[in-house]
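**Student:** So, here's a batch of structures to check.
Only the coordinates and a few stated rules stand behind these numbers; no lab work does. Keep in mind the model is a prediction, meaning the values are calculated, not measured. Cβ atoms are built from the backbone, for glycine too; each structure is taken alone.
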Structure I
Amino acid sequence: MSKESFLLKIPANSELFQKLLFEYSDFSLVRKEDQGFVYSAELEPLTTLVSDLDSREYLIETLNEDDWRDKWTEELEPIEISSLNLKIVPHADEKELTPRYSGNLIGLFPGRSFGIGHHETTKIILELFGRHQKVLKGANVLDFGCGSGILGIIASRLGASTVLSIDVDDEALRVTNINTLLNQIRNLESSKSMNGKFNVLLINTLTTVMEEEFPKIKKYLAPSTKVFASGFLENQTDSLCKLLSLTEVESINRGEWAGLFASRELQPAAHLLMQARKKKSTRLP
């Protein structure tokens, strides 16, 4: 028997939908033109969201979860990434998991609503990949907040040595594993926990999540790390660079969203100690 789920429909430019976009949320969100869709496995969270709204401002539908996933996948259009010479196509049939995508073709099963790269923040990072793809060759990559696995999979196709895709959501890890198999990626591991050292960080998530999680992430980064980041607003770029100790190389804005390619250079502790000793020895009496 198929599981029952719920869908809230509200205008995409409404205050509620914009708030959900910019704040960390347990809901799955889909924006299509002027319509905003908010998905929930339970009804109560949705009714709580709209408790202050007029009933004419929203619609809540009961839906079959399998039908929702099928409909969502059918509505997705392929994406051409000219700067990377890649094409991303939706893979609708979860039951057909034979490895089949290779070369310049990326097949992605979007899961509940992770998408296949249509969101502006994903497009920003992919555009930055195209401009700075040399840093991915031979790199050890940490993809934090992997969603469908799209960024880690493309990083692997562009020559990354290893990719660790991290997410706290079991569904995200399941979908990432499906897409890793579909695209015949053999150097990508997905997990809820981090291990190893990484010289490239991919992070496409909200600023509030970065603030909370980065203290845990930074101890797994090499002294010299390149960072592809998005999921924040244009006026948050400077504060984000300060928060993550980044030197901006290039930034891109798309609508309200921003992203950047940056460098994070930290001197090894031994080198800092030598500098301190040298400074001390040259002091005048």
Structure II
Amino acid sequence: MANLPESATYDAGVYQLELTDPVQGGSTGVSNAPLKNLANRTAWLKAQVEALALEIDAIESGYATAVSLASHTGNTSNPHSVTKAQVGLGSVENYGLATQAEAQAGTVGTKYMTPLRTKEAIAALVPAASETAAGLIERATAAEAQGLADALRAITPGTLTAALQGSNQQLGANGYQRLPGGLILQWGTGAGVPDEVSGSSPVFGYFADIPVVYPVAFPTALLSLVESPRDSIATELSIAAKDATKNGFTAIINAAQSGTSIGFYWIAIGY
């Protein structure tokens, strides 16, 4: 007994035995025709499945496993051998960064300079300025200029203006100006009503004592104090000062009439 011969072809149909077909065996017998059709189709399907399995194996063999993928992504030694020309860096040299010593020496031509190394190199070539040598000097800020005591920074025309402002200046009817060197100019106004009857000392008949406090106290001494009348309502009038100190003075208004407020200006100089 033998098996039916198979062909890996997809037959168009499966033969149906008719009532009038004789019983006939063999590889070409009509009784085996349906079985042969099914066998051929089965062989064809088997061949298709095997071919697909081979293709799947080939595809899967090309995919990376989790382990191989992690190994590849963690590889920092240029596994694809990419060149600098391929990434547009063909003209860039692969130099390291200069050390401070190399930057200051200025003799290495195969290192890159950072902003810090550049500053260090300049500082090594150009020393800081001093009273006996030319060199670099920092520009003073407005606050440093106003301190009037910094000997390590330069004052520009702009910071010179700022130096005389801030806490060194108060502009107004009563104010002051500190100058480099310690001299202080102060000024102000005052007023009073002569209504006290004068004794033998004042020249005219009435006087008033007006306390005046400087906007700032002179740290060391008062050098000069000047007063002058602000109002000209009285022809017989004198302005004087007494008890002048570093903090203020008393203005004396002496007039021939009473009951009228008389103003005055004052200027004080000290240090």
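**Student:** If volume of the Cα convex hull per residue in Å³, for residues 45-124 alone computes to 127, which of I, II did it come from?
**Tutor:** Of the options listed, only I reproduces it.
**Student:** Taking -9500 as the value of helix-only ellipticity at 222 nm (-39500 (n - 2.57) for each DSSP H run of 4 or more, over all residues; to 500) derived from one of the structures shown (I, II), identify that structure.
**Tutor:** I
**Student:** Please state which of the structures I, II yields 3.1 when distance in nm of label points 7 Å out along Cα→Cβ at positions 29 and 245 is computed from it.
**Tutor:** For distance in nm of label points 7 Å out along Cα→Cβ at positions 29 and 245, the value 3.1 is produced by structure I.
**Student:** For Rg and Dmax of the Cα atoms in Å, for residues 77-220 alone, the calculated result is 32.6, 113, so let me know which of I, II that is.
**Tutor:** Going through each structure in turn, the value belongs to II.
**Student:** Then there is this: Rank structures I, II by mean projected area of the Cα convex hull in nm² and report only the one at the top, that is, the highest.
**Tutor:** If we compare mean projected area of the Cα convex hull in nm² over I, II, the biggest value is for II.
**Student:** Could you figure out which one of I, II the value 9.7 for distance in nm of label points 7 Å out along Cα→Cβ at positions 85 and 253 was computed from?
**Tutor:** This figure was derived from II.
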